[in-house]
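What follows is a set of structures for review.
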Structure P
Amino acid sequence: MQRVIGIVLGALATFVVLVIYNATTFTDAIPAYGIAAVVGAIVSLLWPWVIGLWLVRRAKDRRDDQIQREVQRQLDDKG
């Protein structure tokens with residue numbers, strides 16, 4: 001599943017780069033295709049790390065919120 005998602009994201013990034021470069025003539029298309037292929041490959045390789053960082057940050061925020069709620073509850077019970 002991870003490979004399929006990587007391929008789809010890489011292809012989407014390649015398409016976006018080609019649309020941005022508007023590679024309509026063959027002489028302009030060669031550098032655009034090269035850059036698009038590199039960007040697509042980088043996106044397909046790096047997406048698991050980006051998603052992993054996002055999920056870790058989200059879990060940390062939830063844990064911090066839970067700790068703050070518990071501290072507030074204890075202070076309310078005490079005071």
Structure Q
Amino acid sequence: MKSRHQAIRDLLLASHDGLTVNEIADYFECNPNTLYNTLPAVWGVYIDRWMTPKRGQYAAVYTCIKVPPNAPHPNTD
């Protein structure tokens with residue numbers, strides 16, 4: 001199965017207010033449980049805040065950092 005990491009990053013970078021797992025799952029038409037395992041492994045993705053529940057549990061709102069074009073790469077010397 002092809003990795004969705006870059007697609008998830010692109011989606012979150014395009015979202016100005018962040019997205020919940022359910023919103024991301026709706027976009028990709030996949031099971032939210034899959035994303036609970038995937039999101040922690042996607043570089044730059046983090047929980048920005050928690051939404052107050054309408055009913056049930058709080059929902060994490062994920063967002064992604066934008067890497068500046070002039071960011072230095074790690075030096076392996």
(request) Can you spot which of P, Q the value 13.1 was calculated from, given it is mean count of other Cβ atoms within 10 Å over residues 10-17? (result) Q
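Could you figure out which one of P, Q the value 17, 48, 24, 9, 2, 0 for P(r) over Cα pairs in 10 Å bins from 0, in percent was computed from?
It traces back to Q.
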(request) Determine which structure produced the value -34000 for helix-only ellipticity at 222 nm (-39500 (n - 2.57) for each DSSP H run of 4 or more, over all residues; to 500), calculated from the coordinates; the candidates are P, Q. (result) P
(message) Matching task: 4.6 is the computed value of distance in nm of label points 7 Å out along Cα→Cβ at positions 18 and 66. Pick the structure from P, Q.
(response) P
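We did not get these values from a lab; they are worked out from the coordinates using the rules stated. Only a predicted model underlies this, so the values are computations on that prediction, with no experimental measurement involved. Cβ atoms are built from the backbone, for glycine too; each structure is taken alone.
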